[in-house]
Every structure is written in C-alpha cells, then in structure tokens.
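Heads up, there are several structures right after this.
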Structure P
Amino acid sequence: MSDHQDVVMEKEETENTHTDITRVEGEPTAAFKGASWAAFFVGVTTYVIGLYNATMQLNEKGYYFAVLMFGLYASVSLQKAVRDKEEGVPVTSIYYGISWFALIIAISLMAIGLYNAGSITLSEKGFYGMAFVLSIFAAITIQKNIRDTQKARERE
C-alpha cells in the first residue's frame, strides 16, 4: 500500500510542476506566432501547389505568382509604414501613399485576373482568392508579431 501511495504522490508532483516560458509583456504568445506562420505557409504552399497543378498556360501561372509576391511585399511594407507612423518613426507621405497604392493594386490585379480568367472554374477562382487573402493576412500578422517581439525585448 505504501508503494501505491508513493506512485500517486510522484504522479501528483509531476502534474503540478510546469516549465516557465519567459515571455516579455507585450510580446505575442508562441501559439499566436506559430499560428501566424502556419497560416502563411498553408496559404502560400496551397496557392503555389494549385498553380503548379493548374492547366493554365505558363504565362498565366507567372502572372498569378507575381501578383502573390507583389501582394505579400506590399502588405508587409504597408504594415511597417502604418506601424512606424503610429510609433512616431518618420515615414514620408509618399512612401505611405505608395504602400497603400501597391496593396490596392495587388488586390485589384488578383480580383481582375480571377474575374477575367475563362480557363479556370469558379471553385478554382475561389481557391486562389482565399489562398491569396490568407497569405496576405498571415504576412501582415507575422510582420506585426516580429515588431511586437522586438519592441517588447527593447523595453525589457
């Protein structure tokens, strides 16, 4: 009976102990960072796999790939410009405006391209649109996480 009690006590001690994860105030959690990166890789990977398997011509595939890359860059650039402006870091109005313009153009190019694509089905159009939006949103979130982590570490 005392052997059984020892086992139970050992188990209880194991359950009550936990490892402390050091996270600075204002830093995103590891789960949020991981979810952001996972969303990014799922969005970009599925988009690229979809393009690879698509029956469209190579120049069309290149167009959609370029629009994705342009959209990712434009979204990160805009997020940085908005954040810099919010934190009092000097941002020229021309750069701020170009960042907005670039993201609007990237989204417009995707929408116009999908609207005019006669060679792909409506479900494929939805697939590319959703993978594009997921990738853009995840890129913005990753940039925000990196910036929040950097700020939190600087305050520490």
Structure Q
Amino acid sequence: MSNALKLTVPEGAPFIDYEREFDYPIEAVFEAHKDPAMISQWLGPRGLQMEIDHYDFRTGGSYRYIHTGPDGAAYGFSGVFHTVRENEFAIQTFEFDGYPDVVSIEFMTFEDLGGGRSKVIGHSVYPSQEARDGMAQSGMEGGMSEGYERLDELLASRT
C-alpha cells in the first residue's frame, strides 16, 4: 500500500500519534468513520468479525462494538464521542473491556489534501505511561494498518 500508516510512540510520553493519507475525498473518509454499516467492514484487523451494539458518531453520541476472532475470543470496545464536526474533527474516548477503567481520549483531524485526497491525523492520550506502553505493545500498529488497508478497499469498491 502506498499510503502507509505513520505511528509515533514518543519515549516517556503517555500518548501515541498517527497519520494516514487516503486517495479519496475527505467526505468519503469521514463518512466511513461515521456510518456504522461502513465501520463494520473496515475497522480492525483482518480475520475478526465485528458486531456493533450501537454506534452514534455525533457530538454526545457513544459506541460499543465487539470483535470476535476465529477462535471465538471476543474483544469489546466502547466510548463516547465528545465532539464531532463534519469532515473536520472528532474527539472520542476509547476503552477496551480487557482493561477496564483505562480510558484514552483520541483527537482525530480529517484534513483535505486537495485533488480528491485526504489525511486522518490522530493523537491518543492515555492515563498513564504504563497504559500507553501496553497499547503500543498490543499489536495496535498492525491492527490499524490492516484496518486502513480495508478502508482503502471499501472506498475503492464504492467508486
């Protein structure tokens, strides 16, 4: 994939930054983050099935979904959308059932690069260095890369 995920895990800081460019307009990339029917087709690594309990991508909305692996292991995630501005910005919390009470806050900026291209820029802040390190070592980079590759495939199938 020509648009690789750029993940930055700074030494000694409780946050992770990421960037990913897309060869699709900002409206399409934003819609893919907003529409639960689309989210279920791309979010997360390949090989996992996704069941969405609810997904309301708007200011004040919330979400809960479960990824299930081929071995039947289930991984639940939930959070709240604090601020959502169409085609521009979102702030959300993120909590994994496997580590209850460890909530991160994520800032996502949707940037129009012109020429039908766009970029998602993220900044995820964790409550402790230990929580950040655990997330960084959890396979996050591979899962995000696969998910964004799946998003590229989904958007390509819609054009």
Structure R
Amino acid sequence: MSKVGVIMGSTSDLPVMQEAIDILKGFDIEVEVDIVSAHRTPEKLFEYGKKAHTNGFKVIIAGAGGAAHLPGMIASLSPLPVIGVPVKSRNSIDGWDSILSILQMPRGVPVATVALDGAKNAGILAAQIIGTSDKCVLDKILVFKEGLKQKVIDGAKDLKK
C-alpha cells in the first residue's frame, strides 16, 4: 500500500490540511500526519526529509503559512515529489507570502504548488501520482473524475428546470 506524508508547520494549519487527509483516505491511501516546523524544529525537518523515502512514503504534502519554508526545505532534502499547500495564516499578507514562498523555488528543487488553502487538490494530485503505478488507486481516481463530470451535467439539468 502506498503512503503519503502530510506535514504542516503547526496545528493551526490542520483545518486546511484536513481536506488532503480526507480525500486521500477516501481513495484508501495510507496517510501519516505530522507537525514539522521549518523554523521551530529544524532537526526534525532534516530527519523527516532525508528519511521519507526509506519510511515508505511515495509523496509528501507540506502545508505552511507565512514565510512557508516547509515545502521547499522538504523538497531540498527528499527525492520524493513534494506538493506545497500555501496556507493563509492570521499574520499573512492575504496569503501571497505563502504562495510566493512555495511557488518560487530555485532550479533543481521543484515543489508542485496548489492554490491558497487548496489541500483537497493536493490530496487529489498525490493520489494521481500514486495512481500512475497503482491500478486500484487509478480506478478510484477515474470514478472520482466521472463523479465530477456527472455533478456538472446534473447541475446543468437542474438549471434548465
């Protein structure tokens, strides 16, 4: 079974990151959640990033607000794909500080970045990455996508009533 690491800088990020956790569990993907602060627990960050691939993770989703160094630092340490979730924190500059901190990575250290507070999309993207090598997950993604399509079709029908 594939495993995704969902990490965040503090417990205040959990309400946003819960959407990634929920969607991954909905695809029957094992999720391990942890608090790993780039600024307050750098030793933990280094250990997590260096060992993630040997600990069975296939993808890491990292959410962070403010300066948002967590996703980039994890990406610098790990050979795994990292998906960054910019979180609008209470001391944020409308979330732009987080977005730009995660989005503007230097060459050689990619971080896939979703929208502000876009943890659900991060979970879907992680599942799609896993689905490239896991047919069961891929089949669930196909059903999920069909459900999205059907919602639009049903909405259009309701509109015309």
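Throughout, read-outs are computed from the coordinates displayed, never taken from laboratory work. On a predicted model such as this, the values are computed, not experimentally measured, just so you know. Cβ atoms are built from the backbone, for glycine too; each structure is taken alone.
Odds and ends about this structure:
- Test item: mean projected area of the Cα convex hull in nm², for residues 104-143 alone calculated as 3.4, pick one of P, Q, R: Q
- With helix-only ellipticity at 222 nm (-39500 (n - 2.57) for each DSSP H run of 4 or more, over all residues; to 500) derived as -8000, matching label from P, Q, R: Q
- Which entry (P, Q, R) yields the derived value 49 for percent of Cα pairs over 25 Å apart: P
- For log10 I(q)/I(0) by the Debye sum over Cα atoms at q = 0.16, 0.21, 0.23, 0.29 Å⁻¹, for residues 32-79 alone computed as -0.37, -0.65, -0.79, -1.25, the structure of P, Q, R it came from: R
- Among P, Q, R, which structure scores highest (criterion: distance in nm of label points 7 Å out along Cα→Cβ at positions 96 and 136): R
- Origin of the value 28, where relative contact order in percent (Cα under 8 Å, 6 or more apart) was derived from one of P, Q, R: Q
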